[in-house]
Structure I
Amino acid sequence: MLLGTLSIQSQTSKEAWRECARIEKQIKKTEFPNRSFIITDFGAKVDTPDEPCHESINQAIMECFLSGGGTVLVPPGNFYLGPIVLKSNVNLHLEEGACLKFVPEQELYFPAVLTRWEGVDCYNTHPLIYANGETNIAITGKGTIDGQANNTKWWYMCGHPKFGWKEGLISQKKGGRNRLFHFAENFVPTYKRIMTPQDGLRPQLINLNNCDRILIEDVTLTNSPFWIIHPVFCENLIVRRAKMISHGPNSDGCDPESTKNVLIEDCFFDTGDDCIAIKSGRNADGRKWNIPSENVIVRNCHMKDGHGGVVVGSEISGGFRNLFVENCTMDSPEQDRAIRLKSNTCRGGIIENVYVRNIKVGECKDAIIRINLKYEKEENCDRSHDPIVRNVYVENVTSQKSKYGIFIDGLDDRINVYNINIDNCHFDNVQKKNFLHQCKGLKFNNLFVNGKQIDK
């Protein structure tokens with residue numbers, strides 16, 4: 001029985017972590033036949049930036065797939081390429097010293113493919129690595145996948161001068177983002193939501209749609225145009241010992257969306273946005289599918305820069321349940337928050353059953369625990385959907401420097417944040433008092449802020 005079916009009163013942290021062990025056991029693993037296909041046998045060449053070799057790599061992947069599966073090997077060297085498509089029963093394996101360098105020329109990544117962009121369904125720029133409806137797929141090895149995004153390629157499209165945007169350049173702020181959100185709020189069918197290069201909606205580094213049994217292991221993922229790893233409507237995902245390093249706009253590390261049974265372990269995050277952000281669709285599209293993310297385990301990870309260490313939201317309209325975070329470290333003056341739950345009355349969604357233990361935070365800018373139900377207050381949309389946060393258990397968390405220890409900002413006229421439990425936590429060098437607005441069932445047990453025990 002999953003935690004989502006337990007009553008609020010019956011949940012305890014001890015029961016939850018036993019349930020976590022059961023959830024982990026039910027995550028299905030990948031397995032591949034013992035046969036290999038080397039991309040150089042299909043025509044891929046090293047160090048040819050003017051002759052991208054993605055057609056050769058896609059041919060190797062297809063041959064592997066048609067042969068019943070196996071491993072597509074990328075040997076050491078720099079291989080320049082455009083978009084590639086993973087197929088069932090294929091392990092794309094990068095040997096140590098191998099690097100896939102994606103050529104950052106926008107025209108290579110069209111025509112558009114079916115994906116989600118900031119929680120909204122659409123046909124958009126082809127992700128650098130893409131799969132749709134595949135089973136038993138992997139990206140492994142100690143090589144590097146480099147999106148080659150920078151302030152002159154991809155990142156400037158966010159529309160901010162900090163990332164190289166200038167008047168006259170393509171920008172999502174000049175209509176693409178708003179056009180997409182208008183489609184969704186007005187229930188335009190997905191097949192009519194075809195985004196163009198002029199919309200400037202940047203692609204994900206890895207986007208997996210409606211896939212099952214996925215492994216991403218050991219690889220370094222860097223310089224992503226947009227989100228780094230983005231599974232949507234997936235099940236049974238393991239991300240292990242991966243390094244996600246990208247400081248561009250919206251460079252989230254791993255964003256499972258409407259995805260079930262996820263294990264993220266022993267990973268390193270150094271990102272320009274959230275390290276991990278769990279999602280389930282934005283506004284009307286999230287409610288249309290009504291598929292929550294659920295059963296996410298995060299452990300033994302290190303988060304450096306990022307807007308948040310482990311985040312739920314804000315595109316969480318389909319809801320979320322059952323998060324387990326343990327034995328992680330987070331430390332950087334450029335990390336804003338450790339644990340963050342965020343939504344608003346446009347998104348709605350129920351966020352429940354969040355369990356966090358044994359976390360060491362060095363320094364973060366804002367709060368160790370932040371719950372915000374008024375995120376993006378200026379958003380213009382249907383505001384009749386109440387978000388709810390309930391059943392949060394935080395224990396054995398220490399921090400050395402932050403602005404707040406706990407920051408909870410609920411709705412102003414009603415209480416939708418409840419059953420929040422903070423046990424055996426020590427927050428030092430905290431600048432301001434805890435901010436606690438519109439929450440009930442808040443319980444502190446051995447919470448120390450700047451050496452002083454806090455009752456509430």
Structure II
Amino acid sequence: MPQLPAPQSAQRVPDVGNGHESAQVDHAAAAVAVVGLGYVGLPTSLALLAAGNEVIGVDLSENRLEAIRRQEVDLLPADHQRLAAYVDDPRFTITSEHAAIARARTVVICVPTPIDRHLVPDLRALSAACSSVVEHAVPGQLLILTSTTYVGATRDLLAQPLTERGFQVGSDVFVAFSPERIDPGRAEHPHNRTTRVVGGMGELSTSLAAAVLRRTAPAVHVLSSTEEAEMTKLWENTFRAVNLALANEFAEDCRALGLQPQPIIEAAATKPYGFVAHYPGPGVGGHCIPCDPHYLLWQLRALRVTSPLVETAMSAIAARPRQVVRRVHDVLADRGTSTAGARILVVGVTYKSGVADLRESPALEILAELADEGAKVHFTDPLITTLKLGPYLFAGVTEPEAEQWDLVVVHTVQPGAALEWLADQPAVLDATYRLGPLKAKAVL
């Protein structure tokens with residue numbers, strides 16, 4: 001299929017004839033199975049329910065399914081309201097049985113794609129989910145992969161196994177890739193206001209997937225292949241990784257020059273073109289930015305291709321928590337205090353504000369390293385009660401203002417957090433660069 005022009009509205013499904021149009025309507029309104037009910041799959045399910053679809057949610061974790069039934073899951077307020085409305089709706093079925101997907105006309109795969117401690121993609125969950133979907137696929141189904149992965153994964157993990165089962169992809173079963181674009185904890189970026197990108201295997205696969213996706217998105221941008229769509233997501237998050245690494249580096253440059261980075265970034269952002277504001281911090285966490293570029297680098301290494309800028313940025317991101325620890329040493333040393341034995345409090349340990357998610361959070365490495373060095377380190381976070389890191393078990397401090405700390409490291413500021421008590425602390429290291437003036441504040 002030729003490259004389509006950049007779309008400008010929600011009407012972006014290719015015109016493929018009356019027969020295809022009826023197929024689009026049929027698929028779009030029919031039952032959808034969502035495989036994986038995590039931070040992407042559950043909001044996706046709720047959006048499809050709101051659009052009028054029957055949804056079959058599939059997740060291997062009985063604990064996750066029970067948490068959904070109890071409505072004890074981390075969602076935006078609007079999605080919490082949707083869950084309350086649909087949790088007992090007969091149109092919403094949740095199960096751990098993958099065989100249930102045979103009842104659906106469309107299957108959406110939303111499973112995690114992390115990296116291991118060697119920064120190598122961990123494809124176990126994705127491979128298992130795709131294998132199960134292929135095993136239970138039935139003629140006429142549309143399979144949409146949304147998990148971030150390497151270029152060619154949709155072909156390798158769905159199309160090829162389907163062909164081996166005897167299906168003809170693009171005529172009796174349909175396959176597409178549409179990367180998730182959910183921003184956890186950010187009400188200003190709801191998924192139902194974010195354009196979806198999609199590339200399918202054949203024109204009919206693409207048009208069917210676009211028709212389904214348009215039910216939960218304001219617009220659909222169509223690409224000519226699954227590989228283009230896969231690379232789009234890698235490009236998006238690698239762009240962010242490189243710019244966040246640059247923001248952290250510039251913040252240190254500013255400190256060396258006696259400047260604060262925040263007003264400078266805000267001034268640069270007044271330029272209406274050529275600049276996208278990225279802000280420094282204690283590191284980069286979560287499910288995307290610390291992980292996704294490594295899928296690209298891993299694939300390129302196999303091809304003996306280097307990507308020096310990306311490699312340097314990812315090395316800088318990995319090193320950032322250690323820079324925080326070194327800065328802790330400096331701040332304590334300036335006060336004549338050794339790290340060993342120092343009472344240190346880390347404020348906020350989730351990877352970003354407003355989400356109870358610890359994946360790849362820089363705070364975990366900071367806490368563990370400070371504990372290894374003999375510091376009496378504690379944390380406070382209204383969203384997290386305890387942390388188990390190797391040999392260390394940390395219990396959250398509920399009244400940090402009642403104690404005096406040798407140093408308070410502000411890592412994540414949760415919504416509504418009252419931090420006035422920091423003014424009475426002898427030393428504060430602001431790793432967010434966003435605190436107001438304090439008499440004893442230092443920055444990274």
Structure III
Amino acid sequence: MAVVQFMVSLDLSVVNVGLPEIGSSLGFSEVGLTWVIHAYALTFGGLLLLGGKIADRYGHKRLMMIGLPVFGLASLIGGFATEPGHLVAARAVQGVGAALLAPAALALLTATFPSGKARVKAFGVWSAMNAAGGAFGVLIGGLLTEYAGWEWVMFVNVPMAAIALLLTWRGVVADGPIASRGRPDVLGAFLATGGMTLLVFGVVRTDQHPWSSSETLTALGISAALLAAFVFVEKTTARDPLIRLGLFTNRSVVGANVFNLLLGGAMASAFYFVSLYLQRVLGTGPAKTGVQFLPFAIGVIVGSVIAIKLGYKIAPRFILLAGGLLTGIGFAWFGLISADGSFTVDVLGPSIVASIGFGLCLAPMLNLATAGVEPHEAGTAGGLVNSTRQIGAAIGLAALGTAANEKTGDVGTLEALNDGYALGMTIGGVMVVAAVLIAISVLPRTPAPSPAAQAKA
């Protein structure tokens with residue numbers, strides 16, 4: 001499960017540093033190049049709920065055995081792309097594979113470690129690999145782009161998918177018989193997936209079409225209508241609903257997912273802005289830029305290890321809040337970057353602070369997002385927490401990127417670029433602080449009882 005999550009997270013950031021070379025090699029336009037990132041986030045975030053439901057219904061190991069070849073083959077084909085459309089399509093199929101893998105992996109982890117110290121440790125390891133995939137993705141992407149070629153940011157997934165497939169086949173116990181809970185809610189699946197996809201699609205295109213444009217308003221309006229129809233269908237359907245709305249009466253699930261949404265948006269933007277700041281403002285090459293993200297990756301792992309140690313004694317709610325505050329401080333520090341700055345002064349310090357805070361957040365956030373959830377809904381809860389992260393990443397990057405571009409304007413000087421990136425990082429810090437305030441008001445002070453405890457009661 002750790003290998004799978006590392007791979008899935010890696011692909012959210014591994015292409016970032018290589019985007020300039022990808023663009024020049026395949027002939028992408030400046031706007032079209034962003035779809036190398038968005039194609040993956042759209043299909044991943046938009047299909048996660050459906051992936052979680054399929055995993056719950058047909059077996060988590062079975063979905064792993066299907067999703068891994070899909071992901072690996074899409075990565076292989078993407079590496080051989082010769083036109084922009086080929087790479088974007090491959091990235092979209094990667095997202096489909098990831099949507100099958102992520103909720104199934106988290107559900108298997110939840111079922112294998114239902115409670116106690118073993119659950120804390122398992123979630124800590126999973127969280128560390130989840131965060132390390134995103135952080136090390138920039139390092140790996142920079143090194144591969146400069147010394148092997150951009151194609152290897154795609155090829156690198158193939159051996160990981162093969163190893164994970166072998167480990168799943170040999171080491172994961174097959175799910176027991178899963179009771180049928182009625183015919184699948186196909187209409188609900190279509191409405192939810194379509195609504196979330198259009199929501200992300202509308203926001204990520206604001207770099208071309210302003211928020212007030214008819215194109216953006218139409219996409220967001222249709223998205224709102226589809227999501228409203230989804231809620232109605234889930235309330236009234238006689239079939240097995242895609243997601244039981246009663247799940248949202250669990251304050252842990254709601255609070256953790258809202259926190260995850262905002263944190264995901266801020267963190268995805270941080271990778272993007274810091275990478276551009278190092279390359280475009282400070283003039284750092286791709287490989288060196290990747291290496292300079294190493295302290296961030298190490299900090300995330302350190303924070304995750306600390307969260308494991310604290311998790312034996314302190315409630316996850318308090319660890320989550322402390323980690324969120326520390327991350328917000330790091331983002332505020334990032335907002336002080338300057339055009340004549342340096343890596344040591346402007347990047348290293350805030351990277352350490354923000355990364356340790358981020359690492360502290362991950363394990364308790366996952367613990368809270370699945371607390372008190374019945375076993376047959378574990379995949380759905382896993383799909384939901386992963387979905388909020390991906391949708392938050394896509395919406396956050398689009399919104400903060402738009403704000404940064406408006407601040408920069410058409411000037412194109414280093415000072416203008418720096419001011420845009422600094423604004424984006426500052427807004428990211430505000431988002432993290434908002435996530436902390438929401439968590440304080442929504443998350444219960446006592447943990448939700450486990451399904452086993454509920455059964456005994």
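Readers should treat all values here as calculations from the given coordinates under stated rules, not as data from a laboratory. Bear in mind the structure is a predicted one, so any value in this text is a computation, not a measurement. Cβ atoms are built from the backbone, for glycine too; each structure is taken alone.
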P(r) over Cα pairs in 20 Å bins from 0, in percent gets 26, 57, 17, 0 when computed on, of labels I, II, III, structure I
The value -11500 for helix-only ellipticity at 222 nm (-39500 (n - 2.57) for each DSSP H run of 4 or more, over all residues; to 500), derived from one of I, II, III, belongs to structure II
The value 9 for relative contact order in percent (Cα under 8 Å, 6 or more apart), derived from one of I, II, III, belongs to structure I
Re FRET efficiency 1/(1 + (r/R0)^6) of positions 38 and 390 (r between Cβ atoms, R0 = 30 Å, to 0.05): value 1.00 computed from one entry in I, II, III; matching entry is structure III
